[in-house]
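> The structures considered in this document are given below.
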Structure P
Amino acid sequence: MKRLFLSLFAFAALLFLTACQTSVRIDYLYPSDVNMAPYRNLAVMPVVQYRGYIPTSHWIAGLDVMAGHVQVRSSYTSGISSSVAEYATDQLYSTLTNTRYFNLLDPTSTAWVVNSGYRVSERLKDMGYDAVMIPRIEDMSVEERIYTRRNSDLVWDDEHKEYRTEYWYDYYVRQRVSVRYSISIVDTATDRIVATRTFIDSDSRTESFDPYWPRFDGVEILLRRMIRGFNEGIIRSFVPTERSYDVSLMDNKPKLEAAETAYDAAKDGRYKDAISAFLSLWETAHHVPSGYNSALLTAATGDFDGAISIAQDVSAFSANADVRKLLDDLNTLKRRNDEALSQFTVSEVETPEIPSQELSVYDYLLR
């Protein structure tokens with residue numbers, strides 16, 4: 001009991017100390033995988049539907065003898081390919097619009113130009129669009145199977161006044177789906193694919209049903225859920241995003257009474273006052289926690305260069321591992337932030353002549 005009490009006390013003390021620490025958030029920009037700065041004027045094609053085999057209508061196969069006696073039609077129908085593609089188009093265009101990063105040409109208008117097949121890139125370039133985004137469902141796999149589970153119970157038989165075993169079966173449908181979804185960027189100045197990103201996911205679900213009234217959710221629900229799940233990856237691939245880095249202030253150890261007012265200011269969110277106080281204590285007393293905290297709070301105001309300069313001074317004075325880690329992290333955040341900022345502007349580039357091709361890049365991507 002005593003050991004349990006001591007463990008609980010230690011845990012409570014740890015929670016108290018953690019709660020007392022002041023966390024500081026550093027906001028920064030994270031660059032996208034593909035630098036879309038030259039292509040912010042973007043035409044978006046509708047998602048190309050899956051071109052592979054889709055059954056018109058069939059019965060779901062059973063995995064056991066009892067399941068084989070039940071006839072249930074598959075939810076994987078001939079119209080599911082176009083339906084999922086339309087849903088993916090709406091999701092993609094909405095996702096890109098909400099980022100406010102691009103000047104977009106909507107899928108319907110883009111399709112009208114692309115499907116004409118006449119000087120596509122040149123016409124889109126004349127309309128002010130630097131690239132075309134062509135999304136495509138490369139593969140869509142669906143498997144549905146029925147199986148049963150036998151259950152039993154002891155039932156009191158009034159007629160014979162004894163227990164007997166009664167059996168019955170529960171019926172289940174198991175659905176497994178997978179999707180491979182690609183997005184290609186075509187430069188309208190060069191008529192070439194400058195980037196392609198592929199997104200892959202799979203999912204499964206098991207649902208019970210009544211064999212005499214077989215009703216259950218179709219596989220399109222799973223497919224749509226996976227399409228929605230790609231939104232975050234699409235943003236990371238093509239749009240610089242805002243992120244945050246949370247770090248706690250370094251404790252006042254060795255304790256310096258004069259630093260308490262700086263800690264209070266930081267807790268109250270008065271960062272400018274806290275920075276001034278911490279920086280003064282670092283410069284006059286070489287109090288490492290004050291130097292660390294002034295660098296951290298300076299970064300939180302968006303001044304990465306100033307924060308790194310302070311952290312370098314503190315790191316040169318002290319071998320404290322936390323100071324070194326902060327300096328490394330600040331350099332990483334600044335590098336990412338600078339790269340992301342560069343993805344908002346692009347210098348003027350020379351437009352090369354579009355090469356002649358037997359097979360148009362649009363024919364290749366839309367086939």
Structure Q
Amino acid sequence: MSERSHLILMVLMWLVVVWRARTLSTPGIHRQRWLMYVGITMTWTLSSPTALEPWFDQVDAWAGWPLISGVKRTVAILSAAAVSTLYFGITQRSIRWVWPSALGTLTVMAGAHIASGHTVGAIADWDGSMAGRVYFVAYEAFLAMTYAIAGGVTLMHAIIDHGARKDIRIGMGILGVGTIACFPVALYILWCLLVAGPGVYADQQFRGVQALMLFACVVGSMVLEIGAAMHARRTRRLLVGLTPLHTAAAELFPERVLPMPVDQEQLIRHVVEIRDAQTALAAYHPDPAPESDPAAAAQWFTTAIANHAAGKHAERGTLAVATAAVTRQKFMDEAKWLAAVSRAYGQAEAVGR
């Protein structure tokens with residue numbers, strides 16, 4: 001990979017880190033995503049591009065041992081743990097093993113580094129010493145494990161979770177492909193360390209694959225963020241659409257209304273409360289509520305609310321809440337339908353005034 005390409009990608013990734021720095025104060029997945037950005041960006045920055053190598057050499061000379069290599073691998077371990085934490089958080093998997101495994105790996109690496117007299121540097125410079133082998137094997141084994149587990153779980157989530165939003169499945173697919181692509185690289189390096197011996201692995205051999213992973217982490221996360229922002233916008237729009245009908249329902253049955261602090265929870269609650277009000281109003285309308293025409297459904301609510309106000313119960317032997325002409329199995333489809341009915345209701349009420 002050329003120095004220019006390396007630096008361009010590095011600059012783009014640091015811009016993402018700065019852009020999303022405000023999410024550091026937001027707990028949960030948003031903070032985990034920012035920590036992942038920082039980790040992978042620092043790992044890429046410390047990967048000795050030619051333009052920065054003179055400064056890295058000066059730091060190593062000042063320390064008297066390959067300090068930059070040690071810092072890079074420490075950051076890479078923490079970055080891999082952050083990536084796994086993020087992926088498992090999104091897929092709602094247990095993360096209890098991630099950080100203890102990362103800290104255990106760093107402990108083994110630190111012990112091996114000390115045993116070598118702080119001479120461990122690049123894998124390509126490994127002289128076959130046991131301390132170096134332990135150091136590199138611990139490092140690559142942890143990366144192989146996290147690439148395989150985190151990448152595999154994420155990719156499977158994107159493939160089989162048909163109930164998830166499309167943007168989530170696309171973003172998770174990109175993250176999974178980018179992560180699991182590095183698994184064979186880690187296995188090859190382990191083979192070099194455990195079987196082939198010194199001199200087989202060459203530096204910069206898989207820079208393109210590493211760049212693919214880092215870039216996929218950023219792009220996949222951006223897809224998730226953009227998708228979440230668009231979903232939040234749709235939620236707010238639906239809440240506005242539900243307002244006329246929900247306001248009328250809340251006035252009729254205030255004891256059934258429960259305030260919610262978050263837009264998504266509020267949207268769910270509004271849909272439930274409108275349907276709950278419809279069930280109660282069914283006793284005040286002779287016909288079931290239409291489920292195909294928003295204007296007709298809005299008129300049904302208008303008539304039922306007027307009859308409720310007048311205390312006029314419907315005279316019929318059976319009670320039908322709604323017709324069964326349309327089946328909406330997804331919640332957002334139900335919310336969109338009720339928002340359309342609510343808008344038609346609000347327009348009719350405005351004309352009636």
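Bear in mind that the values in this text are calculations on the coordinates, not laboratory data. Being a predicted model, the structure only gives us computed values, none of them experimental. Cβ atoms are built from the backbone, for glycine too; each structure is taken alone.
> P, Q: which one has helix-only ellipticity at 222 nm (-39500 (n - 2.57) for each DSSP H run of 4 or more, over all residues; to 500), as calculated, at -24000?
Answer for the origin of the read-out: Q.
> Supply the structure label, taken from P, Q, corresponding to Kirkwood radius over Cα pairs in Å with the calculated value 26.4.
Answer for the origin of the read-out: P.
> Next question, about the same structure. Taking distance in nm of label points 7 Å out along Cα→Cβ at positions 192 and 328 from the coordinates of each of P, Q, which one would give 3.9?
Among P, Q, the structure yielding 3.9 for distance in nm of label points 7 Å out along Cα→Cβ at positions 192 and 328 is P.
> Could you figure out which one of P, Q the value 12 for relative contact order in percent (Cα under 8 Å, 6 or more apart) was computed from?
Q
> Work out which structure the value 38, 4, 4 belongs to, where semi-axes √(5λ) of the Cα gyration tensor in Å, for residues 208-247 alone was derived from one of P, Q.
Checking each candidate, the match is Q.
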